[in-house]
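The following blocks contain the structures, represented as structure tokens.
Throughout, read-outs are computed from the coordinates displayed, never taken from laboratory work. None of these values were measured; they are calculated from a predicted model. Cβ atoms are built from the backbone, for glycine too; each structure is taken alone.
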Structure 1
Amino acid sequence: MAAVGTTQEQVPVRVFGGPTALFEYGGLRFLTDPTFDAPGDYRREGRRILTKTAPSSGGPADLGRVDVVLLSHDEHPDNLDDSGRALLADVPLTLTTPGGERRLGGGAKGLADWEPVELDRPGGGTVTVTGVPAVHGPGAREEVEPITGQVVGFVLTGEGLPTVYVSGDNASLDVVKEIAGRFGPVDTAVLFAGAPRFPALFDGAPIVLDSVQAAEAAALLGARRVVPVHYDGWAHFTEGRDDLVAAFAAAGLAGHLDLGDPGALG
């Protein structure tokens with residue numbers, strides 16, 4: 001893992017592929033969008049909708065304790081697959097969209113825009129997780145959500161702790177600008193990227209940040225470190241690791257890009 005300042009010790013991150021990452025913050029362990037199924041097709045009404053092309057770098061048995069799942073949305077299998085759904089039953093709290101709370105039940109809690117929730121830290125104190133906007137496609141939110149659904153991002157803060165932003169499936173730099181205005185500069189940004197595209201949606205425009213946009217988001221946030229996720233392992237992701245490295249280098253931000261550590265947080 002590339003070190004940027006002292007963030008390596010403050011927020012260790014393990015990436016598993018796709019949108020899934022595990023990190024420790026304030027003594028609590030957070031997992032983003034759990035996807036651990038084997039490669040294969042996902043079908044709806046007999047029609048193939050998504051294809052997972054590569055296995056995760058680990059499975060649920062490799063996670064250890066998980067205190068909170070940060071689930072950007074529950075409606076797409078590349079953000080919550082079958083094994084991820086099964087895992088939620090063993091996690092005390094899943095933070096997600098208001099609609100996701102209704103669909104998932106159990107330990108799920110939906111967060112509206114800018115809604116905070118306080119979590120007790122081991123040994124005292126709290127971590128605040130604030131739900132922040134995300135738009136899963138190009139254009140105005142009210143036009144995008146009826147097509148791709150509601151998504152939530154997260155900002156984590158706490159006394160004496162760095163600020164962490166988890167974008168979820170967001171394609172809007174205007175949203176990033178608004179989040180930066182409230183919470184920036186951000187120490188660690190877990191940015192969903194990969195420029196996923198579908199010819200039938202939005203004229204094939206990306207429905208999550210592309211690599212150049214991810215670099216622009218990093219600049220807007222003033223992020224000291226960016227851990228990208230959601231760019232490998234699925235057929236609809238059109239930009240990968242090399243595109244991210246090139247985009248951050250072109251933006252003069254190569255030293256801020258951290259491709260994560262598949263062996264961290266055992």
Structure 2
Amino acid sequence: MAEVKVAVRLDNLRTPLRKSLPMVAGMGASAIEIDARNGIRPSELSDTGLRQLRKMLDDLNIRVATVRFPTRRGYDITQDLDRRVEATKAAMAFAYKLGAPVVVNQIGAIPEEKDDPRYITLQGVMEDLGRYGTRIGSMFAAETGTESGERLAELLDASEDTYVAAALNPGQLIINRHSPREAIRALGNRIQIVCAVDGVIDLAAGRGLAVPLGQGTADFPELLGLLENFQYRGYFVVGRRDMPADSAYEELAQGVEYLQNL
């Protein structure tokens with residue numbers, strides 16, 4: 001099995017960039033995920049700032065594995081859709097400048113019926129972002145979430161002339177009562193990044209919860225084996241949304257160690 005390449009979700013550290021990058025290097029991770037909406041915004045980074053960022057990364061031998069661009073609404077919602085798509089494209093151009101191959105975002109709920117206007121809207125946006133990714137050199141990756149991997153694959157496969165990647169998030173799939181195993185089988189070679197998040201169903205509370213790696217029901221050794229069937233060579237990004245600030249560093253470091261020991 002190929003070596004597991006580990007990245008850290010930088011926004012979880014909640015510290016200035018100059019301090020957080022050495023922290024990532026100290027964990028033993030070789031790459032980071034940058035949040036281009038709530039962290040380093042492309043519109044606020046000058047050419048000089050971009051060069052300084054590249055130098056800091058080079059000095060620590062750290063790559064940018066992916067850029068995250070969380071939008072307030074999904075791409076199925078027509079309100080302010082053009083602005084949302086253009087902002088996503090700006091994040092993709094930013095990712096290319098940093099050498100990151102993908103931009104990750106959840107795309108919104110996928111309707112069951114293909115003639116649903118929201119489904120048609122989603123499909124059109126995916127085709128648009130797919131074409132732009134081919135042109136710019138950094139692709140868009142739809143993160144698994146509320147929908148099953150099979151339904152996401154069906155949407156992405158509907159566009160034969162464009163390519164949109166997938167970001168596998170096992171924890172989010174578990175939280176929404178979907179199977180990470182079946183998602184890998186359905187999405188296959190489209191998976192270009194893995195959001196290494198674990199999850200569990202809290203039967204008492206009647207809902208799913210994201211938990212530290214190794215403490216949920218995601219069987220990462222098995223998932224690695226399934227990904228190997230598709231010659232997956234991308235990064236595993238450690239970090240989850242709403243991670244407690246007081247324990248973030250410890251959880252991230254333990255997550256890096258967990259994956260490196262698989």
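If you work out FRET efficiency 1/(1 + (r/R0)^6) of positions 86 and 126 (r between Cβ atoms, R0 = 35 Å, to 0.05) for 1, 2, which one comes out largest?
Once FRET efficiency 1/(1 + (r/R0)^6) of positions 86 and 126 (r between Cβ atoms, R0 = 35 Å, to 0.05) is tallied for 1, 2, the winner is 2.
Taking FRET efficiency 1/(1 + (r/R0)^6) of positions 54 and 198 (r between Cβ atoms, R0 = 25 Å, to 0.05) as the criterion, the top-ranked structure out of 1, 2 is 1, with the highest value.
Have a look at 1, 2 and say which one yields -6000 for helix-only ellipticity at 222 nm (-39500 (n - 2.57) for each DSSP H run of 4 or more, over all residues; to 500), as calculated. Of the structures listed, the value fits 1. In terms of percent of Cα pairs over 28 Å apart, the structure with the greatest value among 1, 2 is 2.
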